[in-house]
Structure I
Amino acid sequence: MVWNKSLGKNLQRFLVRHPDLPVVVLTGSGHAMKHAIPEEAYPDSGISYKVVLPEVSEYNRYVADKEDADYLILSDDAF
C-alpha cells in the first residue's frame, strides 16, 4: 500500500505539471490494478486512464473483471 500511495502521488504531481503528455506506467500487476496505483494517482481528478494487465495464473480470464482492469492481454496458456 505504501508503494501504491507513493507512486500514485508522484504520478499525480507529474501529470499536473505535464497535462498534455501521455504516460505509461510499468509495474507489477498487483500495483497496476485500478484499486492500487491508479486509485492513488487519479482520485476525483477527472484525468482519463486505462489499465491494461497481462493474464497471469492468479489473475486470468476467469477471475478478471472491470473493477480491476480495462483490458486483459490474454495468454496462450490455459489456466
Structure II
Amino acid sequence: MASLAKAKAPNPVTLRPYRTFAEVEQPASQFVFRINQNAQMALFEADGGKWRLEAINNIANYLKESLVLQDNITILA
C-alpha cells in the first residue's frame, strides 16, 4: 500500500559520496534531487565538476604527508 503526498525536498543538497580513495577526505559537492510524474527519482551533480579539483588536491596533500620521509619522490598535482 502506498500513498501520495506533496512534500518539499531541499535543493540543492550537499553530499560527500565516495568518489576517490577511502584514505582521503571525500570532497563535498552540491546535488539536485528531481522526481517526475511517474515517481522516478534521480540525483544530478550541480557543482560543475568542482569536486574533481578538490579531490586531486586532497590526494596530493595525502601523498605529500605520507611520503614526507622519502626524498626521491616528487608529487606533480
Item checked: Origin of the value 43, 26, 19, where Cα extents along the principal axes in Å was derived from one of I, II -> I
Check: If relative contact order in percent (Cα under 8 Å, 6 or more apart) is computed to be 29, which of I, II is the source?
Finding: I
Check: Hey, distance in nm of label points 7 Å out along Cα→Cβ at positions 25 and 65 derived from one of I, II reads 2.2; which structure?
Finding: I
Note to self: Tell me which structure, out of I, II, gives -0.45, -0.58, -0.86, -1.07 once log10 I(q)/I(0) by the Debye sum over Cα atoms at q = 0.15, 0.18, 0.26, 0.32 Å⁻¹, for residues 17-56 alone is calculated.
What the structure shows: II
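Read the figures in this text as sums done on the coordinates, not as results from a lab. These numbers come from a predicted model, not from an experiment. Cβ atoms are built from the backbone, for glycine too; each structure is taken alone.
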